[in-house]
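Next up: the structures, one after another.
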Structure 1
Amino acid sequence: MITVIAGTNRKDSMTLKVATLYHKLLSAMYGNVHLLNLEGKAVWERGDEMKQIEAEMLIPAEKIVLVMPEYNGSFPGILKLMMDNSDIKKAWWNKKAMLVGVADGRAGNLRGMDHMTNILNYLHVSVLYNKVPISRITEEISDEGEVMKPATLKVIETQIGEFLKF
């Protein structure tokens, strides 16, 4: 099983559109793919909702895709809170991850992906070397969540292909 995580809880985010795109593309190639949207989810504490997310989406996942917007040169705190409130050994250890950065600016959240790589390595997670920064997101992904540039779609498809072999 693969879990795609939209790494923000902001309503109607571009991150969710990108995560949904990855979910759709991965599902067509792999099949058993789930999408975790943090919007409205109580992941800031280890309550019943967090435990359900963990049991259904994190622990059974062999691979995890993290789609992360840039927040102040890193990634959203809600994503880190979700990780911190999970059973680290069951939810993260010895898994594989793929990172996608989302930003309005020109760097595509490179710093946030580097920061997350360090955290994931600490959690015994192997991270795919091919991290895709999607810069100037409103020029790359439409309001409907479709890729507007063929070259960007090719980069995403290449990354997904590598992840499935990883």
Structure 2
Amino acid sequence: MKNTLLSFVALLLLSQGAQASEQTMCSANKGAFLTGTVTTGPRFQSASHSIDGIKLSHTILYMRADQDGRSYQVAMDNVYAVDYVRNATSIPTSLAALKAGTRVEVCGEKYSDGTGIHWVHSNCGATPTATAPNGWVKKISTTGTIGANLERSQAYCYLWN
């Protein structure tokens, strides 16, 4: 029992250290940082417009933030998903896996009214700013391991250049 408790405490401390490092990296990339649990997730939002024939759809979910206990909408641009299929009418598989109960961390720009966060994706190598951070969406495993950015694709960066 004692060894189990010590292992748990060590894992908790490592997880908190990793989270602090992630928060520092998000700040350096001019983003707002949140961790939490997905409460309602994910749903497909059709494209409101397109650029050069590429429909700009989103995946929307809600998370309860560890930092303040509030619920935040998270708007993820599908074109930045690692497994995005051009002009698909469904959620990319990687983002569809972010079901209720999943732990996530996001780095991006909070909505001006404070109810959500977006720009949780790569900024395609541009210098990060408060309104265009170099953001991300990462899944946190049950052991506290932080996964890769699910919104790191740069295949469609040319649309904004």
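Just so you know, all these numbers are worked out from the coordinates, no wet-lab data involved. The structure presented is a predicted model; accordingly, all values stated were derived computationally and were not measured. Cβ atoms are built from the backbone, for glycine too; each structure is taken alone.
Given a value of 1.2 for distance in nm of label points 7 Å out along Cα→Cβ at positions 27 and 107, point me to the structure among 1, 2 it was derived from.
Values: 1: 3.4; 2: 1.2.
The value was obtained from structure 2.
For which of 1, 2 does distance in nm of label points 7 Å out along Cα→Cβ at positions 67 and 147, calculated from the coordinates, equal 1.2? Answer by label: 1.
Structures 1, 2 were shown, and helix-only ellipticity at 222 nm (-39500 (n - 2.57) for each DSSP H run of 4 or more, over all residues; to 500) at -11500 was computed from 1. Structures compared: 1, 2; top value of mean projected area of the Cα convex hull in nm², i.e. the largest, recorded for 2.
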